[in-house]
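Just so it is clear, none of the values below were taken in a lab; they were calculated from the coordinates. Keep in mind it's a predicted model, so treat the numbers as computed, not measured. Cβ atoms are built from the backbone, for glycine too; each structure is taken alone.
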Structure P
Amino acid sequence: MKRGSRWGAAVLSAVTALLVAAVPADAEENPYARGPAPTNASIEADRGSFQTATEKVPAGQGFGGGTIHYPTETGQGTFGAIAIAPGFLETESAIAWYGPRLASQGFVVITFSTKSTWDTPDVRSDQLLAALRYVTDKSQAKDRVDPGRLAVMGHSMGGGGSLIAAQKAPTLKAAIPLTGWNPNTTFSDLKVPTFVVSAQNDFIAPDGSHSRPFYQSLPESLDKAYMLLAGAGHMAPTKPNVTIAKYSLSWLKRFVDEDTRYDQFLCPLPANDPKIAVYRGSCPLG
């Protein structure tokens, strides 16, 4: 090689090194990030950027049967999975709206009915975990799922079940109890990032005796958040709700997908939203 060529190669190498060093660490591509950069409009939309398909799941798989919604995209790698349980005396229909909404944002989602509408939160926790196992091991979408990135949600007793499931399976990436009901309010051993959604006018699982104590019992070291919906009642999570959806989506994206692009919606803590009476949480997020 000529001396000039060697000198040119050395200069090019040095310039390249300087350019690489100048790129901040948070600009490096996250291997789990799915979908375009989020905006407030995109997280409030009832559908995201992914086309989706569905799979019906019969009863007899450890829960009462349900529906899996999953992205049809195959070029972005695997997706995180979320199981969502209904509350006391409810069926899958009470939480069905989360399936297509979250799947279109880049998750595999199973919504299901419990074996009995009378099942306790502890029994519902087992069914949440059984639903996740079905998704990762047996479903048509199993090849699209990253079994290391799983989360649980639930309404009322299903929300209480999501907290217990997080105790039983500390490798879960996120838990979201929605106006949760559980006779035990102490979850000081939880290791799963948890977003507690409560309602100001909830007379079935009153905030002061359920959601707020849940949140207050969580370890200070844990990534956690608590949102009290202004003027809402216990059944608020059973119907499409932009406020619940946007912050639940941001929490799932942040902790299931490790996508720090969603930090902007969680930190600084949301304020001056007339639909939120109180919002507390970890900030910055770990």
Structure Q
Amino acid sequence: MYGVVTRNADEVDWPEFDRGFYEVKDVTGRAAEPLSNAVNMVSCFGDNAAANENPDLVPVDGDGNLATRDRTYFDWAYICPTNEKYRAGLLEIIDDAVSANGDVRLDDVGFPRDEYCHCDRCTRLFGEWADEHGRDADDEDAWFEWRAEVITAFVADAADRIPGRVYLTLYPDPYPGHLYRRAGLDIEALAEYVDEFVVPLYDIDYGTTYWLETIARGFVSLLDPYDVDFSIELYAVDVDVDDLIHALEVADEYAKDVLFGYDASNAAATLRRMTADGKQGKTFRPEDATR
């Protein structure tokens, strides 16, 4: 199946797509009314507007550096996953989404990177967790374990409110242990609550695709032990149709579904071209002509 990821409500119904994903909250903080005819997407802990309005919401590393988009590696600002008030607001958004459509995709779930978060709240909560579990608060492994429990608990709370299919976006790094240490994503624990993981594999031209195959194959290996589906999201904005078809063909070999991000027109043209190229022409001979 092929789907589109969009901020434009009318595009989810285009006939070229089997499924539409609609952003009801994106990383800018922009909000939109959920749709009944789409999988509504919620950017959970990516939120530029909230971070700008209240910097106390933003995670900090051990040196006090904020996880904002003006820092290396960050394309948007993050919100600390232990902030209960913000989490409660996210769950309200999810409630609104499921009132329109029972399927929901959770985007931007997790801590920003390995070194976050060391805010006063996280430090206190981890200390309490370490005492409760008889763990050394100076043990790095314990800290990563606590972070993973924080994220899993949030996903469990969200999934409990989602009556339909639960989608969760993963950062495109299938190397063993990387998602766990980077974002607090424990795949084994999350698989209990998630029906389908979606991995964005974005490029601006897909001039080569060996890397796409390598990452896709890595995720197949990572997710194989669990009863969960895996889809790939491709970037469609201003990508040459022939190159996008090539990327689609590679992704299709490994993923259950392939989605196209943020340019429905180009994605639709790609699918039409692929369908046309796949049809074999018919040869008409003179004797077949009717008089």
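Observations
- If mean count of other Cβ atoms within 10 Å over residues 106-113 is computed and equals 23.9, the structure in P, Q: Q
- Identity of the structure behind 2.6 (criterion: distance in nm of label points 7 Å out along Cα→Cβ at positions 210 and 242, calculated), options P, Q: P
- For Rg and Dmax of the Cα atoms in Å computed as 21.3, 91, the structure of P, Q it came from: Q
- Test item: Rg and Dmax of the Cα atoms in Å, for residues 154-193 alone calculated as 11.0, 31, pick one of P, Q: Q
- With helix-only ellipticity at 222 nm (-39500 (n - 2.57) for each DSSP H run of 4 or more, over all residues; to 500) derived as -9000, matching label from P, Q: P
- With Rg/Rh (Cα atoms, Kirkwood Rh), for residues 146-233 alone computed over the structures P, Q, the top value is the one for Q, the highest of the group.
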